[in-house]
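What follows draws every value from the coordinates through simple rules; no lab data is involved. No experiment lies behind these values; they were computed from the predicted model shown. Cβ atoms are built from the backbone, for glycine too; each structure is taken alone.
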Structure 1
Amino acid sequence: MAYIKKKSERKYKITVCNGYKVNGQKRMKAQTITVPSSVPKRGIQQYVMAEAERIEKSSSMA
């Protein structure tokens with residue numbers, strides 16, 4: 001599950017939980033993304049959701 005926080009107009013911080021460690025702590029991965037100016041304003045949300053899904057999939061494989 002990804003948690004998305006808006007930092008500015010085109011900057012978002014995406015935090016992903018990858019399960020738990022042996023000692024019970026959550027495995028967390030955070031990444032800040034900048035939406036390119038080529039993406040129109042109405043497509044920002046869709047772009048961010050796609051990036052969050054990509055980060056979730058790549059972190060689950062690691």
Structure 2
Amino acid sequence: MRWWKILGLAGVAGVAATGVVIARAERRRQAYTPDEIRTRLRARLDEATEDDRKTIGPAG
């Protein structure tokens with residue numbers, strides 16, 4: 001019976017830790033301004049486009 005209690009407490013601690021991580025990530029995500037998000041998305045698009053050019057090669 002003792003092992004079940006330890007296992008249950010470990011499960012509860014895991015769920016609580018996961019909730020903390022998710023809440024922290026959500027706060028960090030909401031802290032960006034719209035301009036920062038736009039800049040980051042454009043930079044990611046540029047990187048993806050450059051990677052595609054390297055993979056596919058020159059057009060034409």
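Annotations
- If semi-axes √(5λ) of the Cα gyration tensor in Å is computed and equals 45, 20, 4, the structure in 1, 2: 2
- Value -10000, calculated as helix-only ellipticity at 222 nm (-39500 (n - 2.57) for each DSSP H run of 4 or more, over all residues; to 500), assigned to which of 1, 2: 1
- Parent structure of the calculated result 0.95, given that FRET efficiency 1/(1 + (r/R0)^6) of positions 1 and 25 (r between Cβ atoms, R0 = 25 Å, to 0.05) is the read-out and 1, 2 the choices: 1
- Source structure (of 1, 2) for distance in nm of label points 7 Å out along Cα→Cβ at positions 9 and 33, computed value 4.8: 2
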